[in-house]
Structure 1
Amino acid sequence: MVTCAIGRWRWSGAIPGALLIGVVLLSGVLNYLPGQVGMLVFLFGGGLVAGLLTRGAVKDGAISGAACGVILAVIVAAITALMSLRAHDPLYPAPLATFGFYALFLIVLMLPYNAIGGAAGTLVRNGIRGGGTPAGTPWAGVVIGTIVIVAFFIAASTLFVTPGPLLVAAPIAGGFIAGFAVVGGTRDGLEVGFVTALFGTGLCSIPLLWTASYGEGFVAGLAGMLMIALGYLYIILGTAAGAAGAVVRAKLRKDEVAGGEG
């Protein structure tokens, strides 16, 4: 019953956050803000609102922000596809293809940054309401796992080694560390692995996002494609590794208890 209540509060924060940023986009308010400020509002604003409206641990705020990011990405992709109907240009792709492309790109873009915004929003909410931050987020594991992901990504980007293995190992190692720190079941491991992967993806995507936004030609396109590929790869592998870490910890604890009784 507690789990159902937490899940309800996650969505009750995600939907208003997505709708608010959607209205801001349609109203054109962002056009009157400096470019970088408008980008920050677009990337973090919905998640921040979702986190402020989310009860529970900071982890719940991060997941609420991530859900807000998905909703917002679908809204923007749908609006873009509908606007393409007005062009009537055979050189443009079909509306369904336009929707698929923008949804694919925007989901992996909006997920991590709205998750960060959601975590910040719930942290602020809990601080304002007093009583500290409710238990439920193993922040030592999440922070260490995020640092490991970023460190592996930097190493793969700068060292004179084959980057592939390090790039793949980054979310696996980070997610496993976060999941292993969980005192709970597989679902808890999935959630913290997911949150850790989102935080790591958001930080690692900053140089790629900057290049895709302000670069030109082939370099900008390559940065965008790499960001999409790494984003989905990191989220999937990090989430799975978080569940694996929780399972391994539970098994070790069970063996310790069995050994103590023996």
Structure 2
Amino acid sequence: MIGISIRANWDFEKILNSIIDLNIDFCEIQLDNPIFKFKEHQIKAIKLLDKLYSNGLQLSFHLSFIDLNIASLDNKLRYYSSRLLRKEIKFVKKWKPLYIVVHTGKISDTFYKIPSIKKKAHKQQIKTISELLEASSSYSIPFAIENRQKSLTTGLIEKLSDFHYYNQIFPSLYFLLDIGHLNTFYLDSNALIEDIKTICDFPMIGIHLSNNFGKDTHGNLEEGTILFIKLFSKVQNLKKRNLIIENKSLTDTLQSLDFLNKKILGKT
């Protein structure tokens, strides 16, 4: 199935009709959008989601991440992050989501080099994931965690070894592979493709598609060092996944959607 990510900074109401008219199967809604954060806007937000849902589009939800850290070393911050995300899971259950996804936690590069603190961060994240899995399971919603891009802080799930580590701890946990994020760690496109082959053997709920030149710019699929046509030819089962275009603008999203359909999936 093919979906698009409705970004947190998009004017959801303004672009709604354009989204309904697209030939897509589902939308992934970023709950960091301010329309979901203020009570005076929540009635409008619910109506917009109802309109998408009533038009036959399945919905999935990217839980908040901008102000949160599910692996925070501070117990109160970790707790409040988890509590907010569990409230969001309860909020979205009425639309029977295809899945919900949360960003992996993060820690400063300096602290990550200290073994005891690194261990503590992973322990904090494991606790949060356990809580979120329990909440999502109670509503029969598939729960996934997304890998993080190269940044000024270290994400606890970034590379192949991290997928393996968390899969061993949580066999029922899904992953959402963000290929643009993964690309920020690679100079060799062939090495990227080989690791994607292995990562796709883990339980995978979907694939975020964007391109870049080594920094997480969420560019359209034709602009960057990721060779998408080669990638899809080498990793055949990618076409069977939930594919989510995740570009910064609707214009780029439409360009990527056209490229995906015509050049990769062979649709006319």
(message) When mean count of other Cβ atoms within 10 Å over residues 203-210 is computed for each of 1, 2, which one produces 22.6?
(response) 2
(request) Consider the structures 1, 2: one of them gives -30000 for helix-only ellipticity at 222 nm (-39500 (n - 2.57) for each DSSP H run of 4 or more, over all residues; to 500) as calculated from the coordinates. Say which. (result) 1
(request) For the read-out P(r) over Cα pairs in 10 Å bins from 0, in percent, a value of 7, 30, 37, 22, 4, 0 was computed from one structure; give its label from 1, 2. (result) 2
(request) Tell me which of 1, 2 gives 2.6 when you compute distance in nm of label points 7 Å out along Cα→Cβ at positions 59 and 243. (result) 2
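Quick note: the coordinates plus some simple rules give every number you see, no bench work behind them. Because the structure is a prediction, the values reported are computed rather than measured. Cβ atoms are built from the backbone, for glycine too; each structure is taken alone.
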